[in-house]
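J.: Each structure below is given as structure tokens.
The numbers here are math on the coordinates, done by the rules we state, and not lab data. Fair warning: this is a prediction, and the values are worked out from it, not measured in the lab. Cβ atoms are built from the backbone, for glycine too; each structure is taken alone.
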Structure 1
Amino acid sequence: MEDISKIRVRYAETDQMGVVYYANYFVWMEVGRTNLLRNSGLSYKELEKEGYALPVLKAYAEYLNSAHYDEEVIIKSKFKGLQGPKFTIEYEIYDTENSLLVRGYTEHVFISKETRKVVKPPKKFLELIKKEA
């Protein structure tokens, strides 16, 4: 499954030239990740209620072009890879003319909120990932 989120670039996300500051793309990836989980039928809020957290282990971005103040950007997010308790989500961020601005990924691991130790993903998540493969 691929999820699509849209965001309008806010003034606070840009530098003095009106260009999006590089770290904000990671914030947008989080928007994409949250929407991907929710729209796949398993919200982050639900996972937290069940005692799980999903810290980021790795975050990568390749910057190809810039977004600017007041432009709309499109964030495409999809599950890519599961290795035990770790999983990866890939992202592509486009402008409205379909030019690729940034591509990247984040890698996460399931941990218990209580113990902060790595745990197996819940069955519902494994079923969700299996459907995506």
Structure 2
Amino acid sequence: MVSIGTHQRVDVTDAAASLVRDLSAQHGPLMFHQSGGCCDGSAPMCYPVGMFITGPSDVLLGTLDVGLDAPVEVFMSESQFEYWKYTHLTIDVVPGRGAGFSVEGPTGMRFLIRSRMLNEAELAYFGLGR
């Protein structure tokens, strides 16, 4: 895994980071928006910055340092965040083809989310302790 610091809500595997770097060379700066279930299930969708416009109802989950000049931002809708706020998300990549909306579509690979529950230290850090 690529280390992006402690107490982050989102991370990226080395394989996914490598694909993001390759895609960035082709498409320029990229961002992710965690899909809410329409069209491609709950896949993280990767877009060139500016192609998907975020708004006040989107939550910035964090940034991914994948070795580019600028970090890659990861967003999710506020309503979906209410369901996922107790989880840590890791963006990974597997062989296959997802929906045509995300830039990795033509590569024969697709991004996916792996999740786990936040640990006690993370819960406390994010103000979600019991």
Structure 3
Amino acid sequence: MDMSKVHVWLGINNSDDETFEKYFELDYDDPDMDIDDPLYKVCKFCLDINEKWYDEDYIGVYKEDDMVNVRVLLEELSISQETLLEIQAVCIKKGLENVNAMFYYMDPEIEVADKNKLYNELHYIGEFRTNLH
């Protein structure tokens, strides 16, 4: 998979950890069930990115117990210092200096249609270049 771009969501999530993580939960209840089966339960993250499934190897999910400076979570990304500062500037412009949650997904193929809605209570920050080519 092309990992040259990363989609980033950041913000404040007030739900408990279990509820927060359930948003990303893929349906492994029936290993014989096909993804196109009408009974297959598509996760909420997948619904939000208009996919039936996502690759768990390309996602990072972080939730802190306390508020932290946005930079603390951004340090988890494999990005250049320049890109980190670019993302941090977008966050500050959106009023997100102190947050408690972030998730990212490395898939330049997905198109985030609604850039203004909240995804698992987090703001979509944008798509950015990574250090991975």
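J.: Out of 1, 2, 3, choose the structure whose coordinates give distance in nm of label points 7 Å out along Cα→Cβ at positions 69 and 85 equal to 1.5 when calculated.
T.: 3
J.: For which of 1, 2, 3 does semi-axes √(5λ) of the Cα gyration tensor in Å, calculated from the coordinates, equal 26, 18, 13?
T.: Working: 1: 29, 15, 13; 2: 23, 16, 14; 3: 26, 18, 13.
Going through each structure in turn, the value belongs to 3.
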